[in-house]
Structure formats: C-alpha cells, structure tokens
Structure 1
Amino acid sequence: MPTWSAPVRYAEVDGQGVVFNSHYLLYADEAMNAFCRARRLGSIADDVQLVTSTLTWKSGARWGEVVAVDVECPRVGTTSFTLTFDMTADGRACCLVETVYVLVMDGRPARIPDNMRAALTASVASPG
C-alpha cells in the first residue's frame, strides 16, 4: 500500500500530456506529510528545511494515471534525515526522489530527538 497516491490532474501536465517535472516534488511533499502523520509526527514540515533533492526519472506519468508514492527513511543523522520517494504511475516505475531535510529550531539546525528518530525509522502500516 503506498504512503500517498492521487490521479494526475490536467493542470499538472505539459503539452505532451506528461507531468511537468516540478510536480514530482509536490507529490514528494504530499507523501512526506502523509508519512509523518502516519508516524504521529504531526506537521514536521513546519520544522524542517529541505537541503537537497535528487530526482531520477524512469518514465513520465500521464494525465489520468494514478501516481502512488512509497516513502522510506534510510538515514537519520544528528540534525538531518533522508527520505526516499519511490513513485509509480499506474503501477509502472516512474520517478525516484531522494530528499535530505534538516530539523530547524529558531532558525538553526537542531538535534533530532530520540522519539522523532524512532518514528522516522519505524515500520508503520500505510493508510488505506
């Protein structure tokens, strides 16, 4: 079961009917919020800053297809963590996004608390 999914909307595609590249980062943001909610981390998006994102395309998602995103947290450091977003379009491999986030408090990097570290790496059933 994916962490997050939604049909591709007409406004997300270019003239060729393929999702415009910036929308994959929007899908990753939606999936990150669902991933954190499932782990009872609330909206940590307000407390993190994106450091880097790398996108690797395998095939383009098209209008009307359903984009599904599986999220994993392969690494948690002292102040940062990495999430991977494995995206499919109607079950076909589409895009892999790897994003590094830094926890920020009062505008400065902050140590990731043990409970947050545990929640990020926990196995949690995906919402249905």
Structure 2
Amino acid sequence: MKIEHFALQVADPAAAADWYVRHLGFSVKRAVESPFCARYLADSDGAVMLELYRNPKVLVPQYRSMDPALLHIAMLCDDLAGTIERLVEAGAVLVSGPVALGEDFLATLRDPWGVAIQFVVRKQRLV
C-alpha cells in the first residue's frame, strides 16, 4: 500500500494552501469547495500529498498549544538559515533551532495557522 495523503483541519484552507504553494513549493492538485473547503497539495517532487481542509462539524485543533513533538510536518531543505529567514518574513514563527542532531541540522517553525513544520538538513537523506 501507498499513502495517498495526510490531512490537517485548519481554519482557512484556501489561504493556508496559498501560503504553502507560495513559500514551500507545493502545488494544488485538487481544490474542493463543497461540502466543505479542502485543498490537496503535492510536495515539490509530487511524492507526498497534504490535505488542508475545514469541516465545520469538527473543531480546528489548537496547533499552537501542541508541542511540535506531538505533531509536525518534516521537510527537507538545503539552506536552513535562509529558509528560516524567508519563512519568518512570510509570517512563520521560529519555535526552535537551528540545532545539530548528530550529523543533521533542524529547526522548527509554525506556519501562520500554528502548524509545526520541522525543516531538516540531512547529511544522508532517508528517502
């Protein structure tokens, strides 16, 4: 089996999707308005998809109050300092890092909706 996507309930999926496209290199593969708003986003390789949605029957999690160790999106990057600077200018908030973890380096930011995103520079990629 292959994972098709993972999903996050957010307050404004359209705006969040626009931010992920503009600042993280995602692309919108499907946009849905009914019965509720959803955006299906593919990463830059098209290998992983993220659904951002807003189902009014379900509460939006309080991502800002969650420890990033409980839930985060992990993304590879080549320039950690540059990525942090660029995303903070775009409305993200630095939570921690950059720090060394063995031969890797990582930093955690929160997107404007509070979702934790971990950026990783790996000496040797896992995938």
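Quick check on the output: -1.02 is log10 I(q)/I(0) by the Debye sum over Cα atoms at q = 0.18 Å⁻¹, derived from one of 1, 2. Which one produced it? The read-out comes from structure 2.
Computing distance in nm of label points 7 Å out along Cα→Cβ at positions 12 and 108 gives 3.9 for which of 1, 2? Only one of 1, 2 returns 3.9 for distance in nm of label points 7 Å out along Cα→Cβ at positions 12 and 108, namely 1. Could you tell me which structure in 1, 2 was used to calculate relative contact order in percent (Cα under 8 Å, 6 or more apart) as 30? For relative contact order in percent (Cα under 8 Å, 6 or more apart), the value 30 is produced by structure 1.
Every read-out reported here was derived from the displayed coordinates using simple, explicitly stated rules and does not represent laboratory data. Fair warning: this is a prediction, and the values are worked out from it, not measured in the lab. Cβ atoms are built from the backbone, for glycine too; each structure is taken alone.
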